[in-house]
Every structure is written in structure tokens, then in C-alpha cells.
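These are the structures in question, set out in turn.
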Structure I
Amino acid sequence: MPLELIPCTPKELSLLVELGQQTFIDAFAAVNDPKDFKTYLEEAFSEKRIQEELNNPDSYFYLVYVDGKLAGYFKVNYLNAQTDIKSKEGAELERIYIIQAFQNQNIGQWMLEEAIKLARRAGKDFIWLGVWEENTGAIRFYERNGFIKFGRHPYYIGTDKQMDWLMKLDLLPS
């Protein structure tokens, strides 16, 4: 199963909007208030918002293909594009999503490893992320990969205040 990582460009805007919306719906729609969820989806995954993120020189989206078929995407932020820490020594893995048909095939593991490689190549000391405190499967996944909890921050889905764990992985040699 050959995996391919393709940097996303503004040409893929519509694809990225559709992919972002669908994977987020699949992951979280069932566990959120429909009205709040719809509001969040319309804001966070609008063409305007994704276009702004694509145009940010410190944000990078990557599409992941399996045997030539789109399987998911992730986004890495540096410097001021980071949502919380904004550290020049760190990189943020802001999004990592896999289409349902490709889940449970170790593609998420491969994607995480690729994001870590990108952060290392960029000379970063650590990579960090926010993960919903109720997403226990994702938290276990990150912990298995060496991430540790170091804080929390609120994350709003519409008017619903939820809490994310902040987790990081040290990239410096020990």
C-alpha cells in the first residue's frame, strides 16, 4: 500500500474544504449539538477561512494518498500561525484526519511520523497539538507515540465550550 504525501496548494482549495468538512463531520457530528456543530463547520471550514490558512506562509497542509486515492490530510503550523504557543522552537500539528474508508490501516501513524519529520527538518525542538479531552482514543494514540500532556485550552464548537488537552513531543536528541 504505497502512501504519498503531497503539499497542498491553493489549487486544491475546494478539495481541502470538502475533505476538512467531511472528516470533521465523521469524527465529531454525532457527539455535538447539531446547531453548534453546523455553526462551527460553516466558520472553520468555509472557503474563505481555508483560503486564508492556505495563504499563511507559516501554515502547511498536506494531502495523503493511498494507491493514488485521497485518504486524508494534516496541517502543520509554525511561528505565528500556531494557535496557542507561538514558539519559534515549536511546530503545531493542528489537524490530522483520515477518511473513514482508510481508518484502522496505520495511515494515521504514518501521517504523524511524516508531520514529526517535517518539524525536525524545520529545526524545531518540539511538536505539539490540541486534542479534545473526550477523544480518549486519540489521546492514547498520541501517548503511545511519546506525547505528554502539558496543559489545556478551551475549544468552542459554536457556543459549546469544550476542553482540549495540549500535548507535546520533544524532538531534541536525548
Structure II
Amino acid sequence: MIKSNKAELVIGLIGDTHIHSREGDTLQNVIDDFKEKNVDYIFHVGDFTRYKVYKELQDIFGNEKVIGIVGNMDDSKIAKELPKKRELDIFGHKIFITHGEGGPDNIIERLNRRFDLSEYDIIIFGHVHRPFNEKWRDGKLYISPGTPTDKKFTDINSYGYLKISKEKVEPTIIYL
């Protein structure tokens, strides 16, 4: 699925956009930043909420460049088209992507109970509306872009980037 002749990829990370109730300039600003940084792919970790958002991202960046998963708030059309999890290999780095479940406390422990993450180097998730960017005690990178559009559960709005090459993985959270 991930194909590139480049030595390094820049991946835009976004999730929990909940566009049905929180429309505005914020998401457009994130999209503009993705364009400016010339992202190679966008990983959306679920809760687009409306199919229209998924299609708009594909129209802007290209169908094959938007890698998404379904979240718990997504409409049935998204649920029919997107999986609940994805497993990727980029430059030899094994990546697991899921939306997540439950509250923000103990999310990493919960992910490890729900899935066998032993073979993965990078775990990308959403759902908790809070950014995470940490190497955990198991040596894996856990990253959540947070939410760029929701202040209902957190005062922090955010999205992220993942620069990845054979030699390195550089995660970044952008705070709004």
C-alpha cells in the first residue's frame, strides 16, 4: 500500500475531526499546513464522522494518499469502506493503526490488552482527543495526533507529523 521511491516520507497525522458538529477554519488550516509541508500520505485515525470529510481529503491529496480507519463515531458509509485497524510496513518499520477505545487514562495499557502489539515498532491511535508522542517502556513509539477541532474534552487541539526513513522515525505534535 505504501509505495515510494523517496528516501524519507512525511506523513500527516490527524484524527477525531468530528466535522458534523465542529466545522470551521481549524481543519482547513491543518489541510493547508499538510499542503505546505508536501505530505506524502495522511493517516486519519478515525472519527471523520461524515463520509464527506474522507472524500474531501481524498479529492485534495489523492485516493491512495489518504489512509484511514473507522472510528466509533463514523457514519455507516465510512464503516463499510474503512477497516478498524491497519498494519503497514514502511522502510522496515512495522506500524499498527487503530482508533482506540475508552478514556485517555491507561490508553496504552488498554491498546496492549486489546491487540498483540509485540511485532510493531510504531502504534498510531486516536479516540482520546489528547496528543501522545512517547516511547513507552516496551520501547515502541505510541503516537496520537489528538484532535484539531474539539475543545469539549480537552483544552489542547493538535495534529501531527511522522517523518520516517530506513534510519529514523521523527514524530512531531503540532499544538494549535
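Readers should treat all values here as calculations from the given coordinates under stated rules, not as data from a laboratory. What you are looking at is a predicted structure, and each value in this text was computed from that prediction instead of being measured. Cβ atoms are built from the backbone, for glycine too; each structure is taken alone.
Figures for the structure shown
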quantity: Which of I, II yields 1.3 [distance in nm of label points 7 Å out along Cα→Cβ at positions 99 and 115, calculated]; calculated: II
quantity: Answer label among I, II for the case where helix-only ellipticity at 222 nm (-39500 (n - 2.57) for each DSSP H run of 4 or more, over all residues; to 500), calculated from the coordinates, equals -10500; calculated: I
quantity: Structures I, II, by distance in nm of label points 7 Å out along Cα→Cβ at positions 83 and 123: label with the highest value; calculated: I
quantity: For relative contact order in percent (Cα under 8 Å, 6 or more apart) computed as 25, the structure of I, II it came from; calculated: II
quantity: Identity of the structure behind 16.0 (criterion: Kirkwood radius over Cα pairs in Å, calculated), options I, II; calculated: II
